[in-house]
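**Student:** The data blocks that follow each hold one structure.
Just so it is clear, none of the values below were taken in a lab; they were calculated from the coordinates. Just so you know, these numbers come straight off a predicted model, no measurement behind them. Cβ atoms are built from the backbone, for glycine too; each structure is taken alone.
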Structure 1
Amino acid sequence: MTGLELLPLEGPLLLVGDHDSYWDTVATGIAAMARRQIRALAKSSMWKNKLLGAVLTGMGQIPIERGSGDSGALDRAIEELRKGACIGIYPEGTRSLGRALRARSGVGYMARAVPEATIVGVACNGTVAIPRFPRARPHVRVEFLEFDRPAIAPEESPQQYSTRLLAQLRQRAPIEVAGRKRAAALVGRVPIWSPELAITGKPGGKGALEEALAQTAPKHA
């Protein structure tokens, strides 16, 4: 773990991360524990796993309904941020599952709504291997990082801002594939993130493998 000193001990803090594994939230929360408690916007379906759900509840995470325009969760996160909380959010909105996904606009809305918030990035590597423990020992790396131009510019839309931050994150944390079968099918075919390649992705990750393969399919003239 590196860059922990970038997290201020108090005051509104927006922590922006890449998202390849359900365990990103847990790994980041443990890494930051010495300085801040992170309240992350997490996919509500993660609570279906009783163990993971208990951990997330204990960490004060905020469940959000993906793909349903859950403005209530975003408003709650903005309110907590204004009060001085540390809020974690993923621009991609869901796990990559081997795909290059478009950034969603929520990060930009939060940065504009609470301009006094400190914006810090967090790049996670190796979290996709955590479910394989103890059969294999995961090598997890959590890196807190400074963004180039962390504040949202007046001329930037929330979408443009989120995309700019995600591009910087994916330079430090290239896409990793969750799930052994999916990872095996994508050996040598994992896309490199770029705004031109990125897609929205189907809700719930349905057809994720096919979407990832399509992104790296040879282009015919």
Structure 2
Amino acid sequence: MIKILTLGCSFTQGHTIPYDNSWSWILSKRHSHLQFLDLSKGGSSIQWANYMYDCAKKLNCFDYCIAQFTSPLRLTLHPERWSDIESCLIPRSSNYTFWNSDELEQLCDFSSSGWLGTPRFGWPGNSKPKVPFVRQYFETIPKQFHLINYESVVHNLNSKVDFGFKWRSEDPVDFVAIENVIHRFDQLQIDDFGHLGVEGSELVADWIEQEFLIPNKLI
């Protein structure tokens, strides 16, 4: 069975339980001959995605990788060893494995510059004690430095994956944006932050099929 690794944030994992608006989950339901390992995580940084790629590569967990490049101004704090978090992976079906977010958030902190205020879903997991550090981090380091780091990591990750794209056109890297390729993107959003519902996520799955899976004879 061909193994596909998917990377990204909530635009890939899906937005809140039961994560039915996940394009990777939708693809797994359409193509039972493909095995999906979805290491995307809502709120995660591009550095987390790069780390996930490197861990999966060392473990020989995939044949192809599809990456949704996450947004800038995020900071993910996580244990140094993959073995400390791998138990948080759970099967959703016979050909799809992803994170148990509640368990993973007990071990990692998925923060952003939004923590300068109060996150719209509150402080996840055990992250509240880290708030002062995170706020100091974003207050101390100039935004431009964050963007320089973000751009370099995106380009590094893109050089390793088989197919990559960004979600929002405003993100400061020159890659295809889902926001620009999905017809009626604005109407299909389910919130003010660019998340798509199931209908929109089905269209993202259609696009990935046409742009990557079919040309590579995977379906």
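**Student:** Give the label, chosen from 1, 2, of the structure having the highest value of distance in nm of label points 7 Å out along Cα→Cβ at positions 82 and 194.
**Tutor:** Top value of distance in nm of label points 7 Å out along Cα→Cβ at positions 82 and 194 goes to structure 1.
**Student:** Assuming 17.1 is mean count of other Cβ atoms within 10 Å over residues 26-33 as calculated from a single structure, say which of 1, 2 it is.
**Tutor:** Going through each structure in turn, the value belongs to 2.
**Student:** As an exercise: mean count of other Cβ atoms within 10 Å over residues 2-9, calculated from one structure in 1, 2, equals 23.9. Which structure is it?
**Tutor:** The correct label is 2.
**Student:** In addition: One of 1, 2 was used to calculate relative contact order in percent (Cα under 8 Å, 6 or more apart), giving 27; which?
**Tutor:** Of the options listed, only 1 reproduces it.
**Student:** Figure out for me which of the structures 1, 2 the number 1.5 belongs to, where distance in nm of label points 7 Å out along Cα→Cβ at positions 18 and 178 was derived from the coordinates.
**Tutor:** This figure was derived from 1.
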